[in-house]
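Listed below are the structures to be examined.
Any read-out appearing in this document is the output of simple, stated calculations on the displayed coordinates, not a laboratory observation. Just so we're clear, the structure is a prediction, and the values are computed from it rather than from any experiment. Cβ atoms are built from the backbone, for glycine too; each structure is taken alone.
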Structure I
Amino acid sequence: METRILSIGGKEIPITSPDLLLWPQQGITKWDYLRYLLAVAPFMIPYTRDRMLMIWRYPEGIGGRRIEERSIHGSAPDWVSRTVYNGKERILLNDAAVLAWAASRGALEFHVPFDRHDRKDYPTELVFDLDPSEGMDFGVVRKVAEELRKVLDSLSLRSFPKTSGATGLQIFVPIAPVYTFEQTRQLNRFIAEYMLRHMPETITLERVPSRRGGKLYFDYLQLWRGRTMAAVYSVRARPEAAVSAPVTWEEVKLGFRPTDFTVASMPARLMKTGDLFRFVSGVTDRLNQRLDPILDFVRGHT
């Protein structure tokens, strides 16, 4: 079995089976995948830093078994950043070496919670996940997203869309991390119920797929303690090797397909657009929007 050594910041990571096809339809090998991750790491890690990682491992590629891991199993190098939570060591995706180490073990999807481990229970954003029914035209998703943007704009909240990397679109509203999950749930529910009244023929708040009646699921419930979402720039274990990619509101208006953003296309796109998620994940650019007056309004109308 061939093994290559990947050196990152003085850390050496053995990469076994570098020519293993992880996404056979796209011809993407493990080595190709690692090159992609290193290219996007400077943009991905500002968001994942200090969040307890959940990974989906596919050691044989996307056609093989899936292993979900939320804590360190077996041994890990001393330099892998971690924290102890509920008696278990949880990985913190804080640098490119940790990213490559996880990928060397077959981690194809990286999911993170909405809060940071050192400020538990205080989410860093509001999030709405627009999940289309099977076979639904993506134009419906874009239409709902644009209507949601109007609502958020009316509340003086700036929002930033990203693809899920699968079939949906996720809308992030960066906030000051001083509000509890209960407070953000109250606001999320208020907005979701308004959207349902505004677009009853298009969206549903029904979480059970069989009860959605072919409508788009407007998911406001995922934003909760312990729940996770695919990290920005994470690839998804789907045949297209699509990426969870930030997009502009202009792109939402003009139209695109989620599969336009892939392992092959994303590095060049980043060179052209820069990090469209920097207002959510950046250090200096991040928007710490306040919710106090909106929460006061919601409490007075519920």
Structure II
Amino acid sequence: MAFESSKSVIVTGASSGIGNTAAVYLAKQGYTVLASVRKDSDAQALNNLGLNNLKPLCPLDLTKPDQILAATNLIKEQVRTNQIPSLYSIINIAGGGSISPIELMSISDFREELEKRIVAPVMLLQELFPLLRETKGRIIWIATPALFPVPYVADIHAADFAVNYLARTLNLELLPDGIKNILIRCGGIKTPSVQRSEKELTERLKNLSNEKANIYKERLQKVQKELIKFDSKRTESIEVAELIAKVLAVKNPKTRYQIGYMSKLGAFLEKLPQSWVDSIMERREMKET
């Protein structure tokens, strides 16, 4: 693939996982990558790679509006003064989530996830729309296939459902501007957040009150066993990075792509009427209980 040194892209969540892999891969393809990280240590790790066009945005905690404003002001100034190429894309990857029944979800963690996945991307866009309008750029959203209910991952999928809405609505609103929104729906992908979520689930099982343990312990233990099988089939994150590069380079990208273990099944279920999907998922749960 030819280098794209005349274009800057923002990659959120670049400290680890898909975000880190995508930021490094795109920099190696020649893009100027503005990589959002929260910690100085993560910024230093990126700098240590020796890629001059990989530029950490730090500190950029997406739950803090003042840091978002500082980062976007810096980007606008650097584009204006030709310190970096024109902004071509914002790639929204940051986020994590946890495995938990809705009844036991941490409200503070849930609020933080919604901030990182929905509120912060909207603020970033509001500040940077003029730059994207100049380049007729692309907004890429990394999400799960979230238009059908999956038990115990509402923390993750609720945000993804909203992301689906934002991407599709922005495609309509920005049609006259030539700015495309592309939704990359990921199935099972290997990232550090997977191990983190499973560790949190183990801790949650240990700390259940007697009342909640009577309700959820068996159910969550079954979830753990399913995850062990699922994890062995996850797709490497580099494949997501390669798809992002393809979406940036192709002349007429599709509005939706899918990648990762079981993503095709997710895409199929999304095409069915909601009542059918609900019935399918109910029968699946009854079979496993």
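One of I, II was used to compute helix-only ellipticity at 222 nm (-39500 (n - 2.57) for each DSSP H run of 4 or more, over all residues; to 500), and the result was -17000. Which label is that? The value was obtained from structure II.
Here FRET efficiency 1/(1 + (r/R0)^6) of positions 75 and 163 (r between Cβ atoms, R0 = 30 Å, to 0.05) has been calculated and equals 0.25, so which of I, II was it run on? Only structure I yields this read-out. Have a look at I, II and say which one yields 0.10 for FRET efficiency 1/(1 + (r/R0)^6) of positions 27 and 187 (r between Cβ atoms, R0 = 30 Å, to 0.05), as calculated. Derived from the structure labelled I. Here FRET efficiency 1/(1 + (r/R0)^6) of positions 91 and 275 (r between Cβ atoms, R0 = 30 Å, to 0.05) was calculated and came to 0.85; which of the structures I, II was it taken from? Only structure I yields this read-out. Taking distance in nm of label points 7 Å out along Cα→Cβ at positions 51 and 219 as the criterion, the top structure among I, II is II, with the largest value. Here P(r) over Cα pairs in 5 Å bins from 0, in percent, for residues 107-242 alone has been calculated and equals 2, 10, 19, 23, 21, 15, 7, 2, 0, so which of I, II was it run on? Checking each candidate, the match is I. Given a computed value of 25.0 for mean count of other Cβ atoms within 10 Å over residues 19-26, which structure among I, II does it belong to? Of the structures listed, the value fits II.
If you line up I, II by distance in nm of label points 7 Å out along Cα→Cβ at positions 139 and 179, the top spot, with the largest value, goes to I.
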